[in-house]
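Take a look at the structures below.
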Structure 1
Amino acid sequence: MSTLDELRTRLDHIDESVLELLAERGEIVKKVTDAKKADRVPVYVAGREDEKTIRFRAQAEKHGIDPDWAEDFLRMMMSASRANQSENTFPRSTSFPKTWLIVGGSGGMGRLYAGLAKKSGHQVRTLDRQDWPKAEALINGADVIIITVPIHITKQVITDIAPMLEKSQILCDFTSLKADYVQAMLEAHQGPVVGLHPMHGPDVRQVSRQLMVVCEGRHPKKWSWLTEQFSLWGMRIKRADASRHDRAMHLVQGLRHFVALLHASFMNRHDLRPQDMLDYSSPIYRAELMMNGRIFAQDASLYADIVFSDEERITLLKDFLSHHSGLAEMVENGDKKAFIREFEAATVFFGDFADQALKESGYLINRLADRFG
C-alpha cells in the first residue's frame, strides 16, 4: 500500500497538473477574446454559459463528482475568463468611434465607464467642477453626455448643461432615482434622452453580468448603440418604467441603508465591536455584518444623499419608523402571539421566494465559511 506521504505527493502532482491546464485554458481565452472582438460578440453570452454549465454538470456526474461543486468550479473559471477579457479591449458597437463626455469623470463611476469606453475605441472627455470654464468646448462635438455626479446636484447640472447641447446629442444620467431626473432631462433638452442606472459600485473588477437599468426618455433609436455597447461589455440590460424602478429603489437603497445605520449605531452604543461579534457569529450573521460593514467603508455624505434623496423616500422612511414602533410594542408587552402572527403573515407574503432565499443564502453561507471561516 502507498504511504501517506506518497499519496500526498501524488496529490501535489495532480494539483500542479490542474494549474498547468488552467494556464493553457487562459491562453485559449486570449484567442477567444480576439475572436470575440473581431466578430463583435459580448464578453458575457448567457446562453453559451448556461449550455456549458448543463453539459459540465452531466460530465461531472459521469465521473462521480458532485455536480454542484463542479458547477462552482466551472463558474469560477468562467468568471476569471471574463475578467481576463475585460482587461483587454472590447468590441465596439459602432462602425466609427463615438465621443463620450462624462460629467463627473473624476468620480469612481466616471473613471470606470471612461475606461470601458476607451477600451472599446471611443473618444472620452471628462468634465468636472474645475473644468467648468471649458464646459462648452468639451460639450461641443460630443455624441453622448453622461451625468454621473452626486444626486443632490444632478438636476442643477442638467439645467446648467442643457443650453449648451445640440439637438442631436444624447443626454443621460447615472442617478439611482429615475422618474424625476428623466423628466428633468426631457424638459431641459429637446434631443435624445435616456435614464441609466448601473446596479453596481465603482469597485467592481468587471461589469460583465452586472445589471444596467434603462429607462426610456426620447428617441430610443438614437441611443440604441449605447445600450448595445453595454451589452458588448457583458452587461445585462433591463428596460424599466422609471416610477416602478424608483419605488423598488426606495426599499433597496433608502430603507436598507438606514437599517444598516440603525444596526451599526446600536452596536456602537453598546460597544459590540465587529471583530468581537465575528468570534461568536454564525456564517449568516457574518454575511449580514459584512454587508453592513461594506457601507461604512465608504463616504457618509454619499449615503446621506441616497437616504434623503427625495420627499417620497423620506415619507416611506417615516412610515417605516412608525411601523417599527408598532412592532416594538410587541416586545414591550411581551406579546409572543402577536409576534407569531406578524411572522406568519410575512411568511405568506414572501411565498415561494422564501424557499429560493433559503437555497441561495445557503450557498452564500457555505462559500463564505469555506473561504473565511
Structure 2
Amino acid sequence: MTDGRNDNKDPLSGPRRRIDTIDRQLLELLNERQLLVSEIAGAKRSAGLPIFVPEREDAKVEDFRREAERRGLDPEWAEDFLRMIMGSSRAAQSTGLFPQAAGGPRRVLLVGGAGRMGKLYGRCFERSGHEVGILESQDWNRAPELLAGRDLVILAVPIRETEPVIRRLGPLLEPETLLVDFTSHKTAPLRWMLEAHTGPVVGLHPMHGPDVQNLTKQLMIICPGRYVERAAWLREQFGLWGLRLAEMRPGQHDEGMHLVQGLRHFLALLHGSYLAARGLRPEEILELSSPIYRAELMMTGRIFAQNPELYADIVLSEPARRDMLLQFLDHHSRLAELVRADDKAGFIAEFRSVTDFFGPFADQALTESNYLIHRLADRFA
C-alpha cells in the first residue's frame, strides 16, 4: 500500500521501485570501484607513484562530462558526482601505506609532534616507512639523543615559541640535518633558522588545518633557505602524498598572509563579537539566513570552535600585520562616515570603485560562491 492506495492503482509505485533498484545497483558499482581503487593503491605503493595525479583526474573529468552530455545529462552535475567519487577514492588510498621518496627511509624528528599538525604529518611519514620521533617540552633533557642522526627536523610549535625553540635547537643540530618549520609567517622564522643552524634550511607553511582527511590537493608553501637541493627528497615525498607545492619568497608569503589569515580572522572576531554584543544567537539567525549568509555565519562560527591562543598568535603575530589591521580599522572609520551622513551617492561611488578594482574576478567569485551556496543549501537546508 502507498498513501492508503493499492500499488496497482498508484502510478508512482512502479517507477519508484525501479529507482530504488537502480540506487542499490549504484551502491554495488561504487563498492566494486572502491575495491579496484584499493588494488590500484597497492600498485602505486609498489611502484612509488603518487596518490594524486592531476592529469589523470583532469582527463577523467573531461571524458565524463562528454559522456554525460551525449546521454542528455547535465555535465556540471556529472562532474560534481565524479569529483565526489574521486575524492572518496583519494581518501581511501590515504588510509594505508604511502609510497616512499627515493633514497630509502629517513629519520624524522617532529618538535611539537604531539600537537595536531605534528601528529598528522607524523602519521604520513610513518606510513611512508620513515622513522619518526617526537621532541616535546618535557624531553629537552634528552634532546641531544633525540636529535642524533636525524635527516629532518620539523618545527611544529606555536608561533610564540618558534624563536626560543630554534635558538635552543641550533647548537644541537648536526650539520647535515635539514631544518624546516611549519609556522604561518616565514621571514623571521627563516632568518632565525639560518642564524641558528649551519646546515640546510627551508621554510614551510602547510595551507590547511590538522583536521583534513588526507593531504591530496592541499597546498604547501615552500620558502627556500640554504642548501635547498638537500630537500629534494622531501619535496618528492610531499608530491607522493598528493600535496600541491608553491615556492615563493618569504616576504611575498607574509604579505599575502596578512590578508589571507590576519585580516580574515580579525573580521571573524568583529563579526562574532558584534553578534554577541547584540545578543543575536546564531541558532536564531540561522532560521532567517539566506544561503550566502549561512555560509558566512558558518565561516565565522568555525573560528570560535578552535583555540583562541592560536588565533591571537596568528592575528597579532608581528608588527607589520598589526599595522595592517590598524590601517583597516582607519579605512573602516572612513566608510562609517557614509552611514552617519546617509550618503547614498558616496556609497554607490565607493561600491563602483571597488567593482572596478575587482574586475573580472567578481564574475569568477559569483560563479564559485554560487556553487558553494547551492551545495550548502542542498546538503543542510
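As an exercise: mean count of other Cβ atoms within 10 Å over residues 137-144, calculated from one structure in 1, 2, equals 17.4. Which structure is it?
For mean count of other Cβ atoms within 10 Å over residues 137-144, the value 17.4 is produced by structure 1.
Of the structures labelled 1, 2, which one yields 5.8 when mean projected area of the Cα convex hull in nm², for residues 97-184 alone is computed from its coordinates?
2
Using distance in nm of label points 7 Å out along Cα→Cβ at positions 81 and 241, single out the structure from 1, 2 with the greatest value.
The structure with the largest value is 1.
Out of 1, 2, which structure matches 24.8, 84 when Rg and Dmax of the Cα atoms in Å is calculated?
Computed on structure 1.
Say we calculate distance in nm of label points 7 Å out along Cα→Cβ at positions 297 and 353 for every structure; which of 1, 2 gives the highest result?
Biggest value here belongs to 2.
Which one of 1, 2 has mean count of other Cβ atoms within 10 Å over residues 177-184, as calculated from the coordinates, equal to 23.8?
2
FYI, it's all coordinate maths here, none of it is from the lab. From a predicted model like this one, the values you see are computed outputs, not experimental measurements. Cβ atoms are built from the backbone, for glycine too; each structure is taken alone.
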